[in-house]
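Multiple structures follow.
Nothing in this text is a laboratory measurement; each read-out follows from the coordinates by a stated rule. Here the structure is a predicted model, which is why all the values come from computation and not from measurement. Cβ atoms are built from the backbone, for glycine too; each structure is taken alone.
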Structure P
Amino acid sequence: MNEPSFQHVSTVARNLQSLGFGLSSALLERLSTLSEESVVEWYEGVLPTLKKMVGAHRTFMPMYPNFPQQVMNASQAELFFNAMTNYYGFMLSDMLNDPTLVILPSYEKEIRPFLDELHELRWIELGAEGDFDRVFTRLLASNGSLSASDKEIAQWFAANRDVSNLLPQVVPQKETLAFLVAKLPDPACLVPLLKSATDVLRVAVAMSDGDVSLAEPTKFRNLSKKERRYLLECLENCGSSMTEDMLRWRERWIRLGERLHPGDYKNRFPQSLAAFDVLRNGCSYETFNSRIEAAFVAKKSDQAIDILIQRPGDFARRLDHALRTLEKPDEVATAFLNVASKVSTPVLLQLWHHFLTRNDAVIRAFFPKGNAAKVQVKEGRLPRLQTELVQQLVNGIRDVLVDRFRRLPSLGKVHIGENLKEQIVPFSQRSASRAIQTVSRGSSFDLPLGQTIRFFCWWKNLEKQDSDDGRVDIDLSASMFDSNWQYVADVSYYNLRQGRCFHSGDITSAPNGACEFIDMDLPFVLESNARYIVMSIMCFTGQSFLALPECFGGWMMRQKPESGEIFDPRTLKDKVDITGSTRTCVPVIVDVQDRKVYWADLALKGGQINNAARNSVGMSQIGKVMVALNKPSLFDLFLMHAEARGTLVNDEAQADTIFDVFIGTVTAFDTDKILSEFLA
C-alpha cells in the first residue's frame with residue numbers, strides 16, 4: 001500500500017466509524033489498491049447514503065440543548081414558563097398562518113464530554129456486481145409481499161438496468177408481479193405469468209399507483225390505447241375462471257371497465273366483453289364460494305371435500321372451519337393432506353404453526369392487508385378439536401414441507417442459533433417501514449449493555465404550497481405499563497420529568513426541522529413497578545406521516561447519557577422512517593425486566609386529541625399482542641431445512657451453513673434471501 005493511499009483509507013475508515021460503520025478487511029484491502037482520487041470519490045459517493053441511513057444527515061437541536069441534565073436541574077416554574085411561551089407562539093403562528101413563527105427559549109449549548117462508551121460497529125462488506133444484481137432477482141423471487149423501500153429498489157433496476165437476464169424463473173407473489181409488469185418498459189415476456197383476472201386487476205392498479213394488495217380502492221387513471229389492449233389481452237387469456245374471479249371485485253372491475261372500454265374490442269376480446277356484461281347487468285353466476293357455502297350449510301362432507309380439493313389454497317384457508325363444521329373431520333383432514341403439496345410454502349408453514357398451537361392459544365393476532373401497519377386481535381379459544389386429529393395435521397403438513405425442502409441444494413453441516421426462536425418469519429413486508437435493520441413484527445432482541453434507552457424523532461413541516469397550514473407538531477412519548485399491561489405513567493410533552501426519566505421539550509413547529517428526545521432510566525422503570533415501555537410517535541396537528549417531507553425516529557442505548565452528543569450515531573441501535581398513512585406509530589416495545597426489545601412498527605388510530613394518555617388503552621393492546629405473538633419462528637423454518645438438506649451440528653466451527661441473528665451464512669436481517677430461497 002502506498003503511503004498517501006494508506007492515509008486516505010485510514011481517514012475514511014475513522015470518519016465512517018464516527019457514524020457507527022466499520023469497513024471489513026476485504027473492503028479495506030480493495031480500497032488500498034485504488035488511487036487517492038478513487039478513494040475520495042468512493043467516500044463522497046457512499047457518505048450521503050450512510051448518513052441518511054443513521055439520521056446523521058440532519059441537525060438535532062432540541063428545546064433544551066443540554067439535555068438531559070438541563071431538564072433534570074430546571075425548576076418546575078422554568079419548564080412551565082417555557083412551555084406556555086412556546087404554546088403562545090404556535091397559537092400566534094396559526095392566527096397569522098405563518099408556520100415559520102416559532103418561539104423557543106434561548107440557551108447556550110455547553111461543551112459535552114467525549115463519548116465514553118464502546119458500541120458495536122455496523123460492518124460494510126465488499127460486494128461484486130453479481131451480488132448487486134441478485135438484490136433485484138431475490139426481491140422478485142420473494143414469496144412474500146414487498147415493502148415500499150423494496151419496490152423503490154425494484155423500480156430503480158427496471159428503469160436503469162437491462163433486467164431481462166435478471167428475472168427469476170418464477171415470480172411467486174402476485175403483488176410483485178403486478179408491480180413489475182406495470183413498471184417494466186416492455187412487459188410482454190411476463191404476460192404468460194398473469195394467470196387470473198385478479199392478476200390483471202392488480203396490474204391496472206399498479207399502473208395507477210394504487211394499493212396492489214387491493215385492501216384499498218383505487219382511482220384508475222386514463223389509459224392509453226396500447227395499455228387498454230394490453231390489459232384486455234391479458235384478461236382474455238385468463239380462461240374459464242375469468243368471470244368468477246372478476247365477480248370477487250365486481251365494483252372495481254366496473255370502474256376499471258370505464259377506462260378499458262371493452263366494447264371497442266368486442267371482436268378481438270369477446271370473452272372479456274361477456275364477463276363485463278355479467279358484472280354490469282347483475283346476471284346470475286354460480287361461483288366456487290357459493291357452491292362451497294351451500295355444502296357447508298347442508299353439512300355435506302363429501303360434496304364439500306370434492307369442491308375444496310379443486311383449489312388446495314382455498315382448502316388450506318378454510319381447513320379449520322371445515323374441520324369444525326363438517327360431519328367427517330377425519331376425512332377432511334386426510335383429503336387436505338392429499339393435496340397439501342400443491343399449497344404454497346408460506347401458507348403451509350403458517351397452517352402448520354396454527355395447528356401446532358391451536359388448542360392452547362387464547363389470543364390470536366391478524367395483520368390485515370394494506371399499506372397501513374395495523375393489527376387486529378381476537379381473544380378466546382377456538383372450539384377444541386380432537387388432539388389426535390390436530391397432531392395428524394401437524395405431522396402431515398410438516399412432512400410435506402420437509403419433503404419440499406429436500407429437493408433444494410444441500411446445506412452440509414448446519415448450525416442454528418437458539419436466539420432465532422425469537423425471530424418471526426417475515427411472511428409479508430408490505431407495510432414494513434424502512435429501517436437500518438428490518439425484521440418481522442413481534443421479533444425480539446436482547447438489550448445491549450447500558451441502563452438508559454434514548455428514544456428520538458426528527459421531522460419537518462409541510463411545504464407551504466402543500467397545505468394552508470404547514471405547521472406540523474410531532475410528539476415523542478414513552479408509556480410505562482406493569483406486568484399485566486396496566487398503565488403506570490408516561491414521559492411526554494406534558495410530563496417532561498418522571499423520576500429519573502426525561503423529555504427534551506415539546507417543539508410544536510419545524511420549519512427547518514425539529515427533534516425530540518426521551519431518556520428512560522431502566523432501573524427507575526422497575527422501581528416504579530413498571531415492566532414495559534412503549535415508544536410512540538404521534539402527529540398532534542393531524543396530518544398523516546405520509547404527507548410529511550420527512551419524519552423518522554429510533555432508539556439509542558446509552559451507558560453514560562451525559563457523555564457524547566445527544567444524538568450520536570455510534571450509539572444508534574435502529575432508525576426507522578415514519579411514512580405510514582396514519583397519525584400514530586409504535587416503533588418498538590421494551591421489556592425492561594427481561595431486557596428485551598420487540599420490533600412493533602405498528603399504527604394506532606389517533607383520536608381528536610392525539611397523545612400518549614389518550615392512546616394508553618390502544619398501546620397496551622398492541623404491547624400485549626407483540627410480546628406474546630404466536631407465529632412461526634425462523635428457528636422453526638431453518639430446522640425444517642436442516643433436516644431436509646443437511647446435518648445439524650452444535651459447534652459453529654464445524655458448520656458449513658450457519659443460521660443466526662446477527663452473524664452467519666443467513667441472518668435474521670437477510671429478508672430477501674429468506675423470502676426467495678427458504679420460503680420458495
Structure Q
Amino acid sequence: MLVPLSWLKEYIETDLPVKKLADRLTEVGFSVEVIKKVENDEILEIEVTPNRPDCLSISGIAREVGAITGNKVKIPKAEIPKAKGKFEIEIVNDFKLCPRYTALIIDGIQIKPSPPFIQKRLKKIGLRPINNLVDITNYVMFETGNPLHAFDYDKITPKKLLTQKSKGGEKFESVDGISYVLPKDAIIIKDSEDRVIDLCGLKGGSNTGISEQTNTLFLHAPVYNPVLIRRASQALSLRSDASAIFERGANPGGTLNTLKRAASLILKYAGGEITSEIIDLKKEKFEPWTIKLRHPRLEKILGIKINPTKVKEILESLGMESKLKTQNSEIIYDVAIPTHRGDLKMEEDLIEEVARIYGYNNFPKTLPLGETPEEKIPFFKDFSLEEKIKQILADSGYSEIYTYSLISKRALENIGLDLEKALRVSNPVSGEYEYLRPSLIPNLLSAFLLNQPNFSEIKLFEFGKIYPEEKLMLSGIANSDYYHVKGILELIFQELGIENPTFKPYVKRDILYHPAKTAVIETSRALLGTVGEVNPAVLTKAGIKGKVVIFNLDFELISKLTRVVKKFFPIPEFPPIIEDLAFVIPPKTFVGDLIQLIKVSSSIIQSVELLDVHENTRTFRIIYQHPDKTLTDKEVGKIRKKIIESAEKKFGARIKG
C-alpha cells in the first residue's frame with residue numbers, strides 16, 4: 001500500500017517526522033518497507049496484513065495514525081442533492097453472493113480529464129489517470145477502502161441486472177479489450193439479454209464500459225463474497241486493487257458513504273445531476289456490534305497492570321465507542337466495533353488491539369517462570385530412540401526424507417499391494433493422492449527415481465506411519481550390496497540391545513521382493529521386518545536402473561524390544577587369537593546356521609563374522625579368547641578341528657585349501 005504523506009495529512013494532523021511516523025506504524029503492525037521522495041512529497045510503502053482490508057485505504061491508515069498520536073481523524077463525509085427525474089433500473093440480487101448492493105444513476109455528465117490534484121495523487125500510488133469518471137472511482141476507493149464501478153447506463157438494455165454465479169465456460173471481454181473464458185462459480189452481473197457485463201470484483205465488461213460518448217452513468221458500490229472473489233482471481237490469474245479488498249472483506253457499512261463521496265466528486269468535476277433514488281439492497285442491518293472486554297482477563301493475558309482509563313482511551317482512539325462499567329466487582333468494557341473492523345470478533349481480538357497500541361516495547365522485560373516437570377506430560381513422546389537410529393543411518397551415508405501419506409493407485413499396483421485393503425480418500429485432490437499409504441516403499445521408490453539422474457550412490461530412509469494400522473515404520477532404500485545393508489541393520493540392533501536377531505529366507509511370494517535374495521528378520525519373540533533386493537520387474541515398472549536393496553522394519557515393535565541398559569564387560573587381561581577360516585559350502589546352505597554352529601563349538605569363541613564371499617566360498621573371522629589365561633595354538637587347534645568336522649558333517653562344508 002502506497003501512502004503519500006500529503007494525502008494522509010488531509011485526514012489526520014501529525015507533527016511526527018516521517019521516519020518517526022514510519023517507526024511507530026511498524027511497531028503497531030504496519031511495517032513501513034520504504035520511504036520514497038516524489039517531487040515535494042514523501043510516500044510510505046506499507047505492508048498491510050490480510051486481516052486488515054480497511055487499511056488498504058488512506059482513511060484506514062489515517063485511523064491508525066490517529067490511534068498512535070491521539071489526534072482526531074477527519075474522514076470525508078459527503079452529501080448529495082435530491083434526485084431529479086426518475087431513471088429506473090431493476091436489480092435482481094443474490095444476497096449470498098452480494099450481501100449489500102448500493103447504487104445510483106447520474107445523467108448529463110461530461111467525460112474529460114480529471115482535476116490535477118486527483119491525477120497527481122493517483123500517479124503517486126502507481127495508477128495511470130484515464131478520465132474523470134474512472135479516476136474518481138479509483139480515487140474514492142483508495143480514500144475510503146470500498147471499491148466502486150461505473151457503467152454506461154445507456155448500454156444496459158433492457159434496464160435489468162442480475163447478480164449470479166457463472167456456470168463455467170462463458171466468454172467475457174473486459175473494458176481493456178482482453179477476452180476471458182470464465183471459471184465456474186465466479187460472481188458475475190448479467191443483463192436481460194444474458195450478456196456478462198461485469199466480472200465482479202475483478203474487471204468491468206467492454207459492452208457497458210465508459211467511453212467519451214457516455215452521458216448517463218450507473219454507479220455501484222457493492223460488497224461481494226470474499227471466497228468466491230478469491231477463487232475467481234486465482235482461476236484466471238487476475239488480480240486488481242479492488243479484488244485485493246473484496247477477497248479480504250470489504251466494509252459492508254461503508255458503501256453508502258463511499259457512493260455519496262464518489263457521486264459528489266462526479267457532480268463537481270463531470271457535471272450532471274442525480275436522476276434516481278439511492279438503491280441500497282441488503283438483508284441485514286450492517287451496524288456496529290458489541291464485544292464485552294473484561295479488565296482482569298486483559299491484565300492476565302498481557303501480564304501487566306494497566307489503568308482502565310488508559311484502556312478506554314486506546315479503544316476510543318481506534319474508533320471504538322467504549323462504555324466502562326463494574327459487574328460483580330469486575331471492570332467490564334462494552335465495546336462497539338465499527339463495521340470496517342471485520343477482523344474483531346472476540347474478546348482476545350480487543351486485547352491484542354490494546355496491546356499493540358499500548359506498545360509491546362513498553363512491556364516490562366521478564367524471564368518466563370516455571371518448574372521442570374517431574375512426571376511425563378500426557379501424550380509425551382520420547383524421540384531419543386528415533387534420533388539414535390537416524391544418527392546411525394546418517395553415519396552410514398543415508399539421507400532422511402519425508403513424503404506424503406497419500407499415494408496413487410498406480411504406485412500401489414506397481415508393488416503388488418491389495419487395493420481392497422488400502423484406505424481410499426473419498427474426495428482426493430488428484431489421482432496422485434488417492435490412497436493412504438499401506439507401506440513406505442512406494443514413496444521411497446519414487447524418491448530414488450528422482451535422485452537417480454543426479455547421484456551415483458543413493459541411500460534414503462524414512463520414518464512414517466502406514467495405514468489403516470497407523471503403525472510407525474522405518475524403511476530404507478539403497479543401490480548398495482545386500483550384505484552392506486544387512487550389516488547396517490545388525491549395527492542398529494546391536495546398539496539398541498536387541499539380542500540374536502536372525503535373518504531367514506523370505507518364503508512368502510509377492511511382487512515386491514526378489515524371490516531368492518530376501519530375508520525376514522526375527523528374534524525368538526517377534527518378526528522385526530524384511531530386507532532384500534527389489535524384484536527386477538518392479539524396478540522396470542518404476543523406471544529404476546540397476547540393483548536396489550530395501551528394508552522395512554516395524555519400529556513400534558523394535559522400540560518395545562530395545563534394552564536401554566547396557567551390560568558392561570571389563571577389558572580382557574589376556575590377548576585373543578584371531579584366525580580366518582574359508583569354507584566351500586554346498587548351494588542353499590544358510591550362512592547364519594553355519595555361524596551359529598561355529599559359535600557353539602566352544603565357550604571361548606567370542607565372535608564369528610562373515611568376512612568375504614566368493615562363489616561358493618565363505619570366509620569367517622573367528623576370535624578366540626579365554627578370560628583366565630593366554631591360549632596356545634594347540635588349544636585353538638583342537639577347537640578348529642571340531643569346527644571343521646562339525647561343519648562337514650552337518651552341512652557338507654569343507655575347508656578350502
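Structures compared: P, Q; top value of relative contact order in percent (Cα under 8 Å, 6 or more apart), i.e. the largest, recorded for P. Upon calculation of Rg/Rh (Cα atoms, Kirkwood Rh) from the atomic coordinates, which of the structures P, Q produces 0.99? Answer for the origin of the read-out: P. Computing volume of the Cα convex hull per residue in Å³, for residues 223-318 alone gives 208 for which of P, Q? Attributed to the structure labelled Q.
Of structures P, Q, which gives 4.3 when distance in nm of label points 7 Å out along Cα→Cβ at positions 95 and 215 is computed from the coordinates? Comparing all candidates, it corresponds to P. Each of P, Q could give helix-only ellipticity at 222 nm (-39500 (n - 2.57) for each DSSP H run of 4 or more, over all residues; to 500), but the derived value -9000 comes from Q.
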